[in-house]
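Participant: Got some structures for you, see below.
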Structure 1
Amino acid sequence: MKVTLLGELKMSLGLNFEYYPKINANLMEKLISVSKSNKHNWDPPFFTDTESHIDMGAIHQASKEFMSEKIKNIIVLGTGGSIQTLLALRHLSKKTLYPITSSRAVELKRCLDTTDPENSVVIPISRGGETLDVNSTIGIFLKNNYNFLGLSSKGTMRQILEKIGCPILEVPDISGRFAGSISNVGIVPAFLLGVNIVDFLKGLNDAYKEFMGFDDNLAFRFSAFLYNLYKKGYKTVFSMPYTLNLEGSVGLFVQETSESTGKNEKGLIGAYQSAPLCQHSVLEYLLGGTKGAVVPVLWTIKNEFPDFNLDSSIEFVNGQTAQTIVNYQADATFQALIEQGVPSAKISIERSDEYNIGNLIAFIQSTVYYLCLLLDVNWSNNPKVVIGKKIGIEALKNRIPLEEREKIRKELAEHKFHRDFFGIN
C-alpha cells in the first residue's frame with residue numbers, strides 16, 4: 001500500500017499548525033491507536049468541562065464590591081498553575097495586573113510602592129493552602145490594609161482569610177495547571193480585570209470539539225510530532241513567541257509540557273525566550289550547534305492588536321505594520337531552520353482576542369494530554385515537586401544558616417555521585 005504524507009487539515013478555528021518533517025498516515029494511525037489504548041490508564045481530561053467548576057452568580061456576588069471604577073489594580077498572589085492561565089489573558093486586561101509569584105523583593109516592593117489599598121484588591125490563590133510563595137506575602141498586604149478576595153479550599157491560607165473575614169471562593173481539588181481556564185483560579189481574576197469571559201469560554205469549547213476526538217487533528221499532530229522526535233533523542237522544546245501577547249500562553253505550554261510529561265524518567269522540558277530577540281541569542285545554536293537535541297517552535301499572530309504602520313527610510317519597511325515586519329522575520333527563521341535540516345514547527349492564531357486565546361489554550365492542553373498518553377505517563381500529577389518544598393520549609397522552620405545548607409548539599413552530593421562521575425579526560 002502506498003504511504004502518503006498527511007495534508008493540511010481544514011479548520012473552522014483561527015489557528016494553524018505547520019510542522020516539518022511530516023508524519024505519514026500509517027504512523028499517525030498507529031499513534032492514535034496507542035493513545036486510545038493508554039487513555040484508560042489515567043484519569044479522563046476534566047479540563048474540557050468549562051461549566052461544572054464555574055458559578056458566575058457566585059463570582060458576581062463575591063466580587064461586586066471590587067467592580068467599581070475606583071479599583072484600578074488587581075494584585076494576584078499565586079504561582080505555577082494558579083497564575084499561568086491568567087498570564088495568558090493579561091494583555092486583555094482593562095485594569096493593571098500585578099502578578100506576585102513569590103516574595104522576590106523587587107516585584108513585591110514595586111507593587112507596594114505603586115498601588116494603594118483604596119484602589120486595589122489582593123487575590124491570593126492556593127488549592128491546598130500551604131504554598132509558601134503565597135502565604136509568605138499575605139501578611140505584608142494585610143499590614144497595609146489592602147482588601148482581599150480569596151481563592152482557596154483548605155489549609156493555612158484558608159484559615160488566614162477566614163480570620164480577616166474576606167470573601168472566599170472555592171478552588172477545586174484538580175490539577176492546577178489544567179484548571180486555571182475552567183475554574184475560579186483563572187476566571188475570577190480575569191473577570192475582575194475586565195476580560196470577556198463568555199468569549200474566552202466559547203473559544204475553549206469550540207476548540208475542544210475540534211481537538212479532543214482522538215482523531216487526526218492539529219493538537220494530536222503536534223503531540224505526535226513531539227513524541228516522534230522524543231523517541232529520536234530530542235528532549236527540549238524551545239519556543240519562540242513573536243509577540244508579547246503570546247508569552248503567557250507559551251509559559252503555560254512550557255509548564256504543562258515539563259510538569260506533565262516529565263516523570264518516570266521520561267518526558268520533554270519546555271523553555272522559551274522572546275522573539276525576535278532569541279534570533280540574536282540562541283538561533284546560531286539552533287542552526288549550527290548540536291543537532292538532535294532541541295525542537296524549535298515559533299508562535300505568531302496574523303493580525304495583532306494593537307498594531308501600527310512604520311515610518312522608515314528603508315523602502316521595503318516603510319508603510320508596513322510593525323507586527324508584519326516581525327512576522328516576516330518569523331517565517332524567515334522557520335525557513336532557515338528547515339534549510340539546515342532542523343525539525344521545527346510554527347503555531348499561529350488569527351488574533352489575540354479572548355476567543356482566539358481560548359482556542360490556543362485548548363490546543364495547548366489537548367496537545368500535552370495526548371503527548372502524555374503517547375508517553376504513558378500521568379498527565380495530571382506532579383509528585384516530585386514537593387521534595388524541594390519540604391526541604392525549604394524545614395530549613396526555614398529550623399533557621400538553618402547558609403553555611404550549614406551548603407554543607408548538607410556537599411555531603412549529599414558525595415553520597416549520590418560517584419567520584420569518577422565525569423570520568424578521566
Structure 2
Amino acid sequence: MMGALAASPWATWGIAAAVTAGVIIRPFSWPEFVWAASGAILLVLLGLLPVPDALSGVMKGTDVYLFLVGMMLLAEVARLEGLFDWLAAKAAVLAKGSATRLFTLVFAVGTVVTAFLSNDATAVVLTPAVAAVVKTVKAEQPLPYLFICAFIANAASFVLPISNPANLVIYGSHMPPLLAWLPRYALPSLLSILATYFVLRWTQRTSLQQDISSEIELPELSAGGKMAAWGIGATAVVLLASSAFDIQLGLPTFLAGAATAVLVLLRSKSGPTAVLKNISWGLLPLVAGLFVLVESLEKTGVTNDLAGLLHDVVQRSATLAAWGSGVVLAVGCNLVNNLPAGLVAGRVVEIAQVPDHVRAAVLICVDLGPNLSVTGSLATILWLTALRREGQSVGAWTFLKLGARVMPPALLLAVAGAFVFG
C-alpha cells in the first residue's frame with residue numbers, strides 16, 4: 001500500500017492542495033506554518049519523499065531564511081527604538097489633514113522601500129510603520145493605507161533585481177546586469193505601479209473621504225532610532241552591491257540586520273530578549289515547508305513535463321508562450337504561493353531555453369500575479385502576520401475581492417510593456 005502510494009503523483013498533489021487550503025483558510029485559527037510543516041512531514045511519513053530529499057529541500061531555503069531573519073531584526077529594533085512612531089508623525093504632518101495625500105505619500109514610500117529593500121521588507125518593515133501612521137492621524141478606517149503595503153510589495157517588485165527574491169530564482173546564474181535590467185523592466189514596472197495606484201485608490205475612494213487629524217506633534221527621534229534608520233539605509237546599499245556582484249542576498253541581509261541590532265542594543269535600554277521574542281519565528285518553518293513541497297512536486301516529473309510543453313509552445317509562437325505561461329503562473333502562484341511556483345518556473349524556463357521576453361513575462365507574472373490572494377506571495381503572508389500584531393485582520397475573501405480588481409489591469413499592462421523591448 002505504501003509503495004503504491006509513493007508511486008502516485010496524485011498523492012503528492014493532493015497534499016500540496018491540502019497544504020495550500022490550510023494556509024489560506026487557517027482551520028482552528030492555527031498559524032500558516034503549522035499546515036506547511038505538517039504537509040512536509042506527511043510527505044516523508046507516507047514515503048512520498050525520501051528524508052534526504054526533504055532535507056535537501058529545506059536547505060535550498062537557507063538564503064531565504066537568512067534574508068527574513070535579517071529583515072525581521074531590522075524591523076524589530078526600529079520598532080522598539082521608536083523609528084516607526086517618528087516616521088508616522090512625520091508622514092502625518094506632511095499629509096496636512098488630507099486622507100488622499102496621506103494615501104499617495106504611503107504609496108510612494110512603499111514603492112521606494114520595495115524597489116531598494118525588496119517586497120518582503122515592505123511587508124515586514126513598512127506595515128508596522130503605516131499602522132503607526134493611521135493611529136497617529138486617528139483614521140477611523142485604516143485598511144486603505146494598510147492595503148498599500150500588500151499590493152505595492154508585489155506591484156513594484158521587478159523595478160530592480162533585488163526588489164523580489166523571486167527575480168533571482170527566475171534568472172538563476174543568468175541574471176542580467178543592472179544596465180540591461182533597467183531598460184527591460186522600467187516600462188513594465190512603471191505601468192504596474194501606476195495601474196495599482198489608480199485602481200487601488202479608486203476602490204478605496206469612499207474610505208479616503210474620511211477626516212484625519214492634522215494636529216500632530218513631531219517627537220524627537222532617539223539615538224537608537226537614528227541608528228536603526230542608518231542600518232536600514234545601509235542594508236539597502238548592501239543589497240544593491242550584492243546584486244551587482246551576483247551575491248545571494250540572504251547572508252548580507254542577515255549580517256546587516258544583526259550588526260544593526262547589536263549596535264542599537266548597545267546604546268538602548270532594551271535587551272536582546274525584547275527583540276527576539278517579538279520576531280515571527282513561525283515564518284521559517286512556513287518557508288521550509290514550502291521548499292519541501294516544491295521538492296516533492298519536482299519528484300513527480302512536473303518540471304520536465306512543463307518545460308517540454310513550454311518549449312513546444314515557444315516553437316509555435318513566442319508571443320502565445322509569453323501570455324499563456326504568464327497567465328497560468330499568475331493564477332498558479334495564488335494556489336501554491338509564488339515562492340514554490342517561482343522555483344518551479346525558474347527551472348522550467350531554464351530547461352526550455354525560452355526567449356528573453358518570455359522569461360520577462362514569466363517573472364512579471366510570478367511577481368505581480370500574487371496580488372490576487374492572501375497566499376499568493378510570501379510578502380503578503382508576512383503582511384498578514386504584521387497586521388495581526390497590530391490588531392488588524394483581513395479575511396481571504398475580502399482580499400480576493402479587492403485583488404480581483406487591482407491585479408488584472410496591472411498584470412496585463414506590465415506584460416504588454418515587456419514586449420516593447422522584447
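Participant: Where does the value 25 come from, among 1, 2, when relative contact order in percent (Cα under 8 Å, 6 or more apart) is the thing being computed?
Facilitator: Computed on structure 2.
Participant: Quick check on the output: -24000 is helix-only ellipticity at 222 nm (-39500 (n - 2.57) for each DSSP H run of 4 or more, over all residues; to 500), derived from one of 1, 2. Which one produced it?
Facilitator: That value comes from structure 2.
Participant: When mean projected area of the Cα convex hull in nm² is calculated, the result is 26.1; to which of the structures 1, 2 does this value belong?
Facilitator: 1
Participant: So mean count of other Cβ atoms within 10 Å over residues 297-304, computed for just one structure, reads 17.0; which one of 1, 2 is that?
Facilitator: 2
Participant: By the measure distance in nm of label points 7 Å out along Cα→Cβ at positions 41 and 337, tell me the structure among 1, 2 with the highest figure.
Facilitator: 1
Participant: Work out which structure the value 25, 13, 5 belongs to, where semi-axes √(5λ) of the Cα gyration tensor in Å, for residues 201-240 alone was derived from one of 1, 2.
Facilitator: Corresponding structure: 1.
Participant: Going by distance in nm of label points 7 Å out along Cα→Cβ at positions 385 and 401, which of structures 1, 2 comes out largest?
Facilitator: 1
Participant: Taking 4.0 as the value of distance in nm of label points 7 Å out along Cα→Cβ at positions 129 and 345 derived from one of the structures shown (1, 2), identify that structure.
Facilitator: Derived from 1, not from the others.
None of the figures in this text is laboratory data; all of them are computed from the coordinates on show. All values reported here derive from a predicted model rather than from experimental measurement. Cβ atoms are built from the backbone, for glycine too; each structure is taken alone.
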